[in-house]
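Right after this note come the structures.
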Structure P
């Protein structure tokens, strides 16, 4: 017997909000003004990325009653708000850090490979009539994108004040992926 494909009003509202946030993130990340500074370029693209995670987490918090998922979403809001604050604090210093054209091109070429995979993974995440599972299936590729972007930036000479921010992103989002994968295994769609 086939699965009922109708969505509840809550699921429809959740998904509408999610897709609006995703669309805004895609636009801001792809239209970010790029410079000759890998450090500045990373910050310009990662701030809207983090803001989207915060907004997506607040979106799920409006609907979910799953306590472990609430904890994950609150953790995302806290960690990514702090990360945005850190990037804003060091942005002027990092903007002065110039890279050679070759490195900027190689860095951005890899970013241009990472972004479509992340965007597609989020937009095409398996959607069920279960917003808890939906959120995690959407957020896992988002976190993987941030990790890949951070690892890419660490391959180049960058502003030293940015290094601990990148390391924190890798650590926190790797942990977040593990938490969501474990919780997904416990949730029945």
Structure Q
């Protein structure tokens, strides 16, 4: 049960956005830019970064909502997403993406945990300054989103199929025009 009275039937951040729509818009606009705008990282890769950070933060709603989107965009199954969350180094992700996930993990611990060696490695593997920037900002933003969702004790459907089934619609609608009631 949520720590505050939220609209019924809206899980995770959806209930919070319905509760406070004036804060929902800038949060959704940020998510739209970070996760869906034109970028050399694919939408699937960016959703995967969000998923990975959310898993590190143990935010069930966010890791499954964004995991569903990542698997939709990457055309994989949730088992693969789970493998990335548990040990991305053992997956078939490219070396550049693995280096970006390492940076995201450091941001999740605290911004000062990102090292020059991590940045140099990512650049040596082909990461651009913008990809590194966006990885850090996605990781930082999802630490905030995760804490927002869990800090107010929101509920989340435990059936992960819920998130998989919603992913195509979320992918089509995006974040900027997001209506938490849908």
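Bear in mind these aren't lab numbers, they're just calculated from the coordinates by the rules spelled out. Fair warning: this is a prediction, and the values are worked out from it, not measured in the lab. Cβ atoms are built from the backbone, for glycine too; each structure is taken alone.
Rank structures P, Q by distance in nm of label points 7 Å out along Cα→Cβ at positions 19 and 35 and report only the one at the top, that is, the highest. When distance in nm of label points 7 Å out along Cα→Cβ at positions 19 and 35 is calculated for P, Q, structure P comes out on top. Work out which structure the value 32, 16, 14 belongs to, where semi-axes √(5λ) of the Cα gyration tensor in Å was derived from one of P, Q. The correct label is P. Given a value of -21500 for helix-only ellipticity at 222 nm (-39500 (n - 2.57) for each DSSP H run of 4 or more, over all residues; to 500), point me to the structure among P, Q it was derived from. It must be structure Q, since only it matches.
Source structure of the calculated read-out (relative contact order in percent (Cα under 8 Å, 6 or more apart), 26) within P, Q: P.
When mean count of other Cβ atoms within 10 Å over residues 11-18 is worked out for each of P, Q, structure Q gives the greatest result.
Of structures P, Q, the largest value of distance in nm of label points 7 Å out along Cα→Cβ at positions 27 and 123 belongs to Q. Hey, FRET efficiency 1/(1 + (r/R0)^6) of positions 67 and 171 (r between Cβ atoms, R0 = 25 Å, to 0.05) derived from one of P, Q reads 1.00; which structure? It traces back to Q.
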